[in-house]
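Scrolling down, you'll hit the structures one after another.
What follows draws every value from the coordinates through simple rules; no lab data is involved. All of these numbers come straight from a predicted model, not from anything done at the bench. Cβ atoms are built from the backbone, for glycine too; each structure is taken alone.
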Structure 1
């Protein structure tokens, strides 16, 4: 029998009909909208283990009322502690979506930028790769395009992308001068579209409530402003970043750190309920939730983060939506990185971000239909 480059000729003829057909296309995704929420500096330890017993005291964790805090958040097991701290995450996302980053169960999620603090973390997350030029928290415009800016340039998404951040660096992280989409950060009033009585009040409160930190307001002001925008404008790609968890940790206030994390979980529940009750979003929306970096361990190191504090590189990633298989808390799976989130978000929107930005991490395959 004659052969063609070592392959039997008749076998080649038999394969031609198969080789000539295009590969079966992946089934179309149900997701049409993505909500991406980030929680600054929230450790994987609390997400997967709940409140840390060592820090539930006045001396170790700066707790004002240790007995009351323990009644609220201390439980006999890690599973019970994490569920009472994050009820939405563990009663909804863990049952209907996926959570990566529980190192106790062999699930690793990490940053790749080598710095493990905020601007490099946000830039890596939103651009899909670490850039050594992003090495400080200075107010400098990001030279890189974020995935939100890239999506905004798509004609079908023009005017349908928006970002809200508690930290005053977000106009620089997104490069407001170039990106085109709406950004509201820190104490800025919202003056976009219809100015309702609720927006007027929020704008007023941002100016009148004494600021505990110079660079950002309390999360409630940021979230409620974002909520009004979401309600009025129906964005397709919606980003929200909240920052109290990191600020309270730096101050060594474990009680306020836990409370802020618990409140953000409640905000997510509120958003998800709104999504599921709105026909424009119901069963068409994916929610992604993650931090920008981790923190250190121990009595003092938990307050800080950077490459000088081991553990700061460890994060977690949660995803829930109509296309994500409900595998829950992942264990003994392939490691994932912060740099994969941008392409994952874009793929949920039906776009190939890596084709436009080859340096970006690949999408997290496990959160898509297999």
Structure 2
């Protein structure tokens, strides 16, 4: 029998029927990586408090009901002036939490959470950003970069074969010749880091250098995605603490474009530190030895159009994520005039991707 210390990470958690403890939901993504959600719970007199950490998004439990036999917890997180919420229903069975995540459309799939040591899953240590300085212009994107991005059509289903198929289509259907030359992989390409800290792609992308060579052979350029935070929006490996190393890796693969998404960085840094954080990758890309267009994606926070060029950005998002609806497209599209004075060769306003062919608008829209 294992020592009792290995079974009970907290004295309170060892009590029969007590939810107090640090719990992990580990779900395979199907590409060799794991999605992890940590529930750090404290049960006291029928009241449950604590946090839920999905990727690096930290939600604080502010509503609860029931107990170990049948409980509901709901946690909130402020994001860009709005509130996001995560809710679970569950019960304690045989030392495990049997959970169902409550989604807007109804109950989600059943999940199981197991106890882990208290310190597991905590936020990484703060790395101070560098002192501000203007990043040298990389000389790229003299006209607005045009191309294709995987997210709004394929999301986490993107893979090597799909990217090759898109490159084939763009090379043959006139898009490349019209100037749409970037084929950009968004989130969920990332795998794990090796012992030296080098990032590797997951099973969906067996050889990114070979993929870049294929895209280049079609007269096109290949883009990739990361985050200045520890993880990306979907919980994959970010570039936090590995900026220079990742930039060198992208250059070695033959990458031509980087979309750098704030995502989990907001759990580490203040908005006032954004420029310095983005500047760090801007410097890293310049030092990588390859021309890589730099796309700053932080949803237009803190008047990014005023400091984006100084951080090395070739383009920057002017607002939140676009959706496949006329309401979203028209709201974003007809609100861009005020940013026009900040656009110039090498530095562009980015109102997000076009929503063409995704099925929820008419041809006219």
Structure 3
């Protein structure tokens, strides 16, 4: 019997092609696109888990993080090209939103799911702290430092500074991938009785099944990003209609694109595999910066659009608070419902201030 998760990716791809040609408008059209988008997100989560089960931790979580981010980068570049000067801050807003969503939203929901079911959440402090340090460094170098440089007017990098930021992003992300998957792999594996060797849900599927799911995963991710782009105009109109700044559009798009990783992380946390959830969260944040900034840096060679990367004062305060709280959460190697609540409140504050600055 064919599962719905097998039918949805190609069906959503067809719907995406039809929507691109017909440009559906009105409440019915927008709602239909949203329904297909949700179905594609759920299918992506299923196929990502199948692939992750086959390759094991931590490589499995890395696959979903990189797959989503590659297409997210394509979406940012596309919107930047078509948006003109109004899209000057799109890369900054989307990347920062990805950092806040992963470090507070995904982490908070994962801890909430785990602690409600198991009272405490256990994870490897060594590996998670290394991931958090990398996220903090990448975000500071690419999004905070431009606010204080003086070579260019406004919160922008000069060509030399942007080149350094791009190279540094690639180097740090590449180094982390090697550490996570080769040199210190054990630091990123689940701990306690919730480890892979004790989880009956993680019997590796056959290679053929995993390869088929990998193909469906890539198709589903294309569906998610393409449909999210179609929804961006209605979202932009809605944001403008309520008087919110255009930067909120980047937040909503990031929420849609990161939905597969969020659902997957919560599922792992419910199985007491919080380390895998953290691998997804912090890995996604690193991939978002480590891939987006270099590509955008190269794209500025051909784009006339100014690239504004420096965060505003409110954003920097929220980022600093997030890193401090995340460090206090990570270092003990265990967390309770209290830490979950703190992260979710910070995330709620970020979303609120994105719409009501």
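Give the label, chosen from 1, 2, 3, of the structure having the highest value of relative contact order in percent (Cα under 8 Å, 6 or more apart).
Max of relative contact order in percent (Cα under 8 Å, 6 or more apart): 3.
Of the structures labelled 1, 2, 3, which one yields 0.8 when distance in nm of label points 7 Å out along Cα→Cβ at positions 113 and 241 is computed from its coordinates?
1
Ranked on distance in nm of label points 7 Å out along Cα→Cβ at positions 41 and 73, which label among 1, 2, 3 comes first with the largest value?
Structure 3 gives the largest value of distance in nm of label points 7 Å out along Cα→Cβ at positions 41 and 73 among 1, 2, 3.
With helix-only ellipticity at 222 nm (-39500 (n - 2.57) for each DSSP H run of 4 or more, over all residues; to 500) derived from the coordinates and found to be -24500, which of 1, 2, 3 does the value describe?
3
Name the one structure among 1, 2, 3 that Rg/Rh (Cα atoms, Kirkwood Rh) of 1.00 was derived from.
This value belongs to structure 2.
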